[in-house]
Structure 1
Amino acid sequence: MNNKTFSNLILSLILLTGTLACSDQARQSATVQQSLEFIVIGDWGMQGNATQVQIAQQMEQLAATYTIDFIVTTGDNFYPFGVKTADDPAWQKNYESVYALPHIKDIPWYITLGNHDYFGEFQAEIDYARQHPRWILPANYHARDFMRNDKLLARMLFVDSNPYLKEYLARPDLYHHVNEQDSAAQTAWIEKQLNDDQPVWKLLFAHHPLYSSGEHGDTVELIQGWTGLFEQYHVDAYFAGHDHHLEHIKPPAATHYFISGGGGATIRHVGQGPHTLYSLSSHGFAHVTLDATCMRVRFINAEGTELYQTAIAATPAMSCAKTAD
């Protein structure tokens with residue numbers, strides 16, 4: 001082989017390697033653009049206790065393997081009595097120090113409020129968000145659109161269920177400022193957000209479950225106020241906490257109901273209702289993957305074990321494999 005031939009061979013190999021690397025990068029980029037991955041955790045703000053730390057470590061392990069775009073809370077972010085100010089010491093103890101692990105320390109959090117957050121000053125959580133962009137809570141209810149490949153893949157509503165509960169409205173001394181919230185205005189806002197056929201997926205997150213086989217049971221006010229909207233505007237899934245367990249409920253209508261309330265608080269007994277597909281009294285969180293055809297939901301416990309998984313097609317005409325990979 002002469003020098004010119006050898007040089008040409010080396011150049012070809014370099015070009016081929018570059019092309020393969022570019023192709024691999026393009027494939028990875030396309031994967032990121034096509035899918036959306038996030039964690040749903042509820043009832044978690046336990047002063048950095050051992051269980052909360054253990055679950056944070058499992059979230060870190062998950063984020064080391066998957067590209068987690070964000071984390072959603074289903075409320076009760078600060079036990080037992082919420083926070084008073086944006087510089088309350090509980091921020092460090094409950095949140096900043098616990099979720100400072102390398103793969104999760106910069107991931108944004110989308111926040112909903114629970115009843116324990118109303119025991120304090122929920123406005124302090126909004127004020128904190130103005131100073132810390134990772135904590136996303138512009139108001140006590142808010143929405144976000146997520147695009148993939150120039151298509152509106154998901155519209156997510158992070159709503160405040162507390163002002164709908166008659167028990168809370170009767171105790172403004174305990175649930176601070178709950179009587180000052182306009183639940184009718186929020187319901188109108190929810191309907192406006194849902195009245196749009198563009199999103200492939202419509203997901204809602206709040207603290208209180210509509211349906212639950214746990215200690216608190218169903219929330220009648222939300223069933224009466226929201227199920228009609230969910231059916232009319234084809235809500236795909238509703239994620240809640242409040243009951244400290246993991247559950248998947250599928251009534252005859254289209255919406256799937258998930259409870260992810262095992263983020264650190266003491267777990268409670270759960271049974272099974274007529275439409276329960278899965279329930280377990282366990283700590284843990286949900287790992288959700290969305291793409292244009294499928295939503296995959298997994299429950300993972302504090303030891304990192306996958307307890308349950310389900311795959312939901314975007315439309316009845318579609319199908320997807322029952323795997324999170």
Structure 2
Amino acid sequence: MIKQRYILGIFCIVIISFLFLHQKQPQQDAPIVYRLKWLLNSGAAGSLFANANGYFHAHGLNVSIRAGGVERNAITEIEMGRAQFGVASGDQILRALEKKSPICVLAQLFQKSPMCWMFDKNKTNLNSLQDLKGKTIGITFGNEDETVMRALLKKGGIKPHEVNFYRVRYDYTPFYTGKVDLWPVYRNSNGIIIQEKLKSANEEIAFFSPHDHGIQFVGNSIISSQMMVSQQPELICKFRDAILKGWNAALEIKNISQAIDIIQLFDETTERKLIEKQVRSSRALMKPTGQHPLGTINMADWKKTEQILLDQKMLTKPVISSGKNIFFLKDCNE
């Protein structure tokens with residue numbers, strides 16, 4: 001009986017040891033997951049360029065870049081532990097923080113938000129905010145474009161009933177046929193594709209940018225968890241350094257051909273010339289001449305974005321001033 005118990009005890013120790021080792025090994029070898037906001041296309045040029053050129057590997061990081069979407073939200077993925085890093089817009093981040101989401105901003109990708117409205121230059125006159133009166137404006141209700149347009153109307157002293165809101169779907173026909181005067185797009189992605197398509201039909205498209213009318217609304221930013229920032233600041237520094245190096249390199253004119261080659265490995269449907277225009281447009285938004293270095297967290301813009309959300313009651317209280325570890329402002333070179 002004693003011998004049997006001894007053998008059983010040894011067997012249990014072996015099994016427990018095996019399970020422990022089996023559990024630990026994948027954690028060590030598993031890739032770091034970076035969840036994008038949308039697809040693997042020009043919008044992910046920097047991370048794809050960094051991965052292809054070994055920038056992550058040089059820091060000892062094995063990074064898996066994964067597409068995002070409505071059902072693959074980076075904030076939720078980080079909260080659930082299914083991703084360590086991700087991309088989210090400023091309004092998404094602030095609203096999540098109010099709900100006590102333990103996320104932290106590592107870098108602000110866009111110094112100028114790419115969110116804007118396109119309009120037919122030959123049919124619609126738009127020189128000031130007052131020109132919005134009487135226009136039919138495409139809105140994705142519940143998304144950032146609705147928030148920004150309402151901020152623009154308020155700034156221009158225009159009442160909501162003085163414009164006509166049109167619910168936007170994926171079908172651009174209402175804009176093509178002139179039923180809608182302004183349609184929300186991203187200046188560096190679908191805006192370019194539609195502009196080029198209509199140019200071939202001799203139609204001239206222009207863009208109405210909130211930034212040009214004094215509305216600063218933070219766009220996509222890189223996030224992680226506050227716990228990781230607290231417990232693994234070196235890893236945070238390595239990841240941020242590698243991905244910003246990737247973005248800076250991908251946006252360099254001398255590297256644009258290589259950047260397009262890498263993007264086309266994941267985006268086979270978009271023409272090369274369009275991808276080049278998208279990358280060049282991203283450069284102007286992410287690295288404006290004479291402004292902050294790429295990735296700089298512009299606190300003034302974050303506070304303006306927060307105030308817009310407070311004004312529209314999308315936040316019930318300030319989160320920037322009351323929160324801790326919301327922004328990773330450490331200089332990793334010190």
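The numbers here are math on the coordinates, done by the rules we state, and not lab data. Since the model is a prediction, treat every value here as computed from it, not as a measurement. Cβ atoms are built from the backbone, for glycine too; each structure is taken alone.
Quick notes on this structure:
- Answer label among 1, 2 for the case where helix-only ellipticity at 222 nm (-39500 (n - 2.57) for each DSSP H run of 4 or more, over all residues; to 500), calculated from the coordinates, equals -9000: 1
- Of structures 1, 2, the largest value of Cα Rg over 2.2 N^0.38 Å belongs to 2.
- Which of 1, 2 leads on relative contact order in percent (Cα under 8 Å, 6 or more apart), largest value: 2
- Here Cα extents along the principal axes in Å, for residues 195-242 alone was derived from just one of the structures 1, 2, and that gives 56, 27, 15; the source is 2.
- Taking distance in nm of label points 7 Å out along Cα→Cβ at positions 83 and 115 as the criterion, the top-ranked structure out of 1, 2 is 1, with the highest value.
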